[in-house]
Structure P
Amino acid sequence: MLEISEHPVPEDFKARALLGEADYQRLYEESITDPEGFWSRNAREFLQWEQPWSKVHESDMRQGVARWFIGGKLNVTTNCIARHLATRGEQVAIIWEGDDPAEDAHISYRELHEHVCRL
């Protein structure tokens, strides 16, 4: 039978949040009223693009088709690993859990970069 564990929420959970309620509401409202501007700004701020996009979004909901950042090109290893090496190289990037609960590993960005380069 499946057991579901409950994990208590720390008292200071909201106080430690990176984004407060007012900021969240402001960003949410912007994402609704100006989705092109919102997603364009966030894509530029949080990702490194090898080639910028020509159009942020186009969709046909009747056909079930949506395309984002049309024409843009990303390099996954740059965005997920390489850009973090200078400032976060020793920080844990991946926590791996094996099938056996006694098997686990904490892999830093630097270690992950070494593994990817070897591959």
Structure Q
Amino acid sequence: MHTVLVIDDHIPTLITLCLILKGNGYSVLDARNAEQAERLFSDNPVDMVVVDHGLPGITGSDLAAKLKRIRKVLVLMLSGNPELRSKPTSVDLLLPKPQLVPELLSAMRELFASAEA
């Protein structure tokens, strides 16, 4: 079972993502800010991070870079910012918000498969 750390400061989105991932067989950790995310990431084995681009005080891509300096991890970033068109270098995949559940789950499976190949 893969462990996914979900990071989003918008609580309804965080809860929804966690419920979807748990319902699809993932072990899920959740964080509402960068500090909480870094603590959970450091203390737990995490296979993938799903992070919102717009976090208070830090961008999702900057947080992804910090986490990847701790250890190798897959990062899927969600963004509702229409100006963010290209994938930041610290991110493995960028998806627009809102994202349909089948497409999100498919993208996650593809990321895991490419990392294991």
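No lab work stands behind these numbers, since they all come straight from the coordinates. As the structure is a prediction and not an experimental result, all values here were calculated from the model. Cβ atoms are built from the backbone, for glycine too; each structure is taken alone.
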Query raised in the report: Where does the value 19.8 come from, among P, Q, when mean count of other Cβ atoms within 10 Å over residues 61-68 is the thing being computed?
Result: Q
Query raised in the report: Given a computed value of 36, 33, 17 for Cα extents along the principal axes in Å, for residues 21-84 alone, which structure among P, Q does it belong to?
Result: P
Query raised in the report: Thinking of P, Q, which structure, once Rg/Rh (Cα atoms, Kirkwood Rh) is computed, gives back 1.06?
Result: P
Report summary line: If helix-only ellipticity at 222 nm (-39500 (n - 2.57) for each DSSP H run of 4 or more, over all residues; to 500) is calculated for P, Q, the one returning -13500 is structure Q
Requested in this report: Identify the structure, out of P, Q, from whose coordinates relative contact order in percent (Cα under 8 Å, 6 or more apart) was calculated to give 21.
Outcome: Q
